[in-house]
Structure 1
Amino acid sequence: MKYQLTAENQAEEDMLKSEFAAFKPSIDVSIPLIQTRAIMAGDRLGLFKAIGNESHTATQIARTLSLDARGVELMLRVLVSAGYVNLDGDQYSVTELTRNTLLPDSPARLTGQMAYAYIRWSLLDSFEEVMKTGKGADLYRKHLRTPEKWAIYQQAMLDIARTVAPGVAAAVPVKPDARKMIDIGGAHGLYGALICRRNPPMQSVVLDLPGAVESSRELARSEGIDDVVSFRPGSALEDDLGQDYDAAFIGGVIHHFTTAQNQALLRRLRGVLTTNSTVTIFDVSPSEPDENPDLFRDAFSLLFYMNTGTQSYTPSDCIAWMKSADLADIAEVELGSMSGMGHFMVTARVQ
């Protein structure tokens with residue numbers, strides 16, 4: 001997967017083949033930044049919400065939001081090119097993409113991701129320093145220091161989970177008559193909740209950092225899953241995990257830990273799981289060393305490195321850790337279209 005300049009007419013095609021193509025580095029470090037910030041601001045300033053399901057002029061939108069009309073016009077034109085807004089004469093309306101994702105009642109709402117983008121923007125100021133030292137920007141302690149920022153982060157993770165979790169839950173194996181599972185670093189708890197919904201009367205215990213749990217409980221209530229999810233504050237690497245779980249789910253967590261920490265986590269889990277219980281890892285893999293680089297997968301791996309100084313791991317890494325933890329029936333699960341974004345799942349069983 002790649003992002004690239006795409007010509008829309010013959011003149012632009014000629015330009016990309018001419019000496020002006022040498023301007024690409026300048027374009028790469030300017031235009032994508034403006035487009036990104038316009039999308040972020042479109043949510044934060046309320047442009048998408050103000051347009052809603054109707055059509056308005058830039059002047060009308062600016063007046064509604066008490067913004068500068070000239071700036072709003074320029075921003076809207078960028079959003080048209082980005083695919084978030086339509087323009088018909090002088091009337092602006094939202095595209096299907098925006099209607100589905102960035103309005104308050106969008107079915108696949110991603111407004112939490114827009115708010116979290118501001119935290120990521122700040123975190124990226126540490127990029128060069130992280131490259132020099134190999135130490136991550138410490139997302140959790142430095143960039144999520146307040147309850148408000150933790151709530152933004154948790155909502156952003158929930159935005160993604162609403163789309164992804166149903167397919168994940170359908171693929172997670174659970175032994176018959178299971179009654180309790182542990183969801184490591186489960187944030188909002190939706191993955192565990194949907195796994196439990198498919199395997200009643202099982203209940204999910206989310207173990208997550210204290211800062212995360214504070215906002216997670218409210219998110220679980222708002223999602224209507226608090227009847228099958230409870231929350232336990234603590235560190236999966238250091239604190240008491242509880243006992244007698246029939247399944248363990250580790251979703252989007254291993255990229256925050258080192259290899260040694262992931263190995264230790266699996267050994268700890270083995271000690272609190274019942275016989276024939278299952279362990280499932282779900283995460284995003286970088287492109288393999290013998291594969292062509294992939295912008296989506298490798299950029300996420302770089303982002304994880306930026307966040308905590310760790311990295312993405314491959315299914316083969318997880319399989320090796322499970323073997324070292326003496327787990328049985330280890331298998332990689334086919335995830336269909338999710339695999340195209342680098343998602344993978346590996347499962348195992350406690351003997």
Structure 2
Amino acid sequence: MVTSVDLAAYLGLSQSTVSRVMRGDPAVAERTTKRVLAAARELGYVPNSAARSLVTRRARAIGVVVADLKSPFYPTVVDAIQHRLSERGYRMALIRDPDVPEGVDSVDVLDPATVDGMIFVSARRESRTVRRVLERNTPVVLLSRDDPTLSLEVVLSDDEGAGELVIDHLTALGHRDIAILSVPRDRTNGAAREDGARQALQRRGIALPDHYIRRATMTHQHGVDMATSLLSMDHPPTAIYCVTDELAFAALDAAARLGVSVPAELSVVGFDDSPQARWAMINLTTVHQPIEDMAAEAVRLLLARLDDSAPEQPSKRVFPVSLQVRGTTGPAPQCAASTG
């Protein structure tokens with residue numbers, strides 16, 4: 001079995017430098033860190049987390065809370081987090097946090113002896129669950145979520161800024177009847193994406209009637225139902241901005257069931273750029289957020305907090321987004337007809 005001493009000798013480094021890399025010490029030069037991690041993968045070195053736990057009194061495990069693994073977003077995030085944690089010699093404890101009444105929360109089974117810190121990829125505004133974890137003095141990072149009522153590390157994509165990209169694209173195609181398929185307002189990332197689109201429409205003098213907004217829970221069927229209600233109106237929208245790819249898939253499903261042609265009669269935009277969005281059979285126009293980079297930053301912030309090397313004041317890191325234009329958006333029907 002390869003040891004940290006073997007790894008150090010292979011690289012011509014001190015064993016203490018290798019150990020610092022494996023525990024995520026941010027003071028180690030980035031180039032050195034990359035060399036050590038690459039060599040560890042090459043040689044099959046796995047940090048002995050059990051032995052290290054006896055010395056450091058740490059569990060060497062991080063709890064990761066997600067809403068629903070059936071959503072295309074969460075498996076991608078979990079895979080990225082697990083990869084980064086493994087590089088640092090940490091295990092991951094995955095917890096599903098369904099929308100259930102407060103007080104029936106699976107994070108209660110995790111105490112400071114089980115995990116050293118937690119990354120919440122699912123957290124509602126003013127979540128009592130997050131507060132309970134913080135009250136136990138367990139470090140927390142919010143990923144792709146925010147809670148302005150709490151002081152803690154937050155990693156986000158530019159959810160509001162995405163609205164400008166989406167509306168600019170749709171209006172350039174001639175769309176004016178634009179609807180939004182969103183999530184409940186206590187989901188802060190969805191609320192920010194909805195608000196960003198609303199503001200972008202206002203800047204262009206385009207109205208967003210209340211009946212052009214639908215909010216769905218995190219199930220495919222509810223998304224289909226909400227999209228169907230939009231497309232069944234007397235004056236249906238010609239474009240729908242969905243605040244997640246999962247909702248965009250539901251909108252495409254609803255359109256297919258109703259015989260609405262995409263993109264000839266309806267344009268659909270998602271958010272996430274999940275792997276399924278790139279499938280040729282879907283080819284979804286969507287907002288890309290850099291999940292790998294965001295996950296890496298969330299892990300870095302949490303481990304820095306555990307090592308007491310983080311600034312006293314928690315930080316909020318916002319990553320830029322981009323629009324990936326594919327096959328589900330096209331000219332508004334009236335524009336297509338006039339140029340045909």
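What follows draws every value from the coordinates through simple rules; no lab data is involved. Here the structure is a predicted model, which is why all the values come from computation and not from measurement. Cβ atoms are built from the backbone, for glycine too; each structure is taken alone.
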Matching 13 (relative contact order in percent (Cα under 8 Å, 6 or more apart), computed) against labels 1, 2 points to structure 1
Given a value of 0.75 for FRET efficiency 1/(1 + (r/R0)^6) of positions 36 and 324 (r between Cβ atoms, R0 = 41 Å, to 0.05), point me to the structure among 1, 2 it was derived from.
-> 2
When you work out distance in nm of label points 7 Å out along Cα→Cβ at positions 76 and 268 for each of the structures 1, 2, which one comes out largest?
-> 1
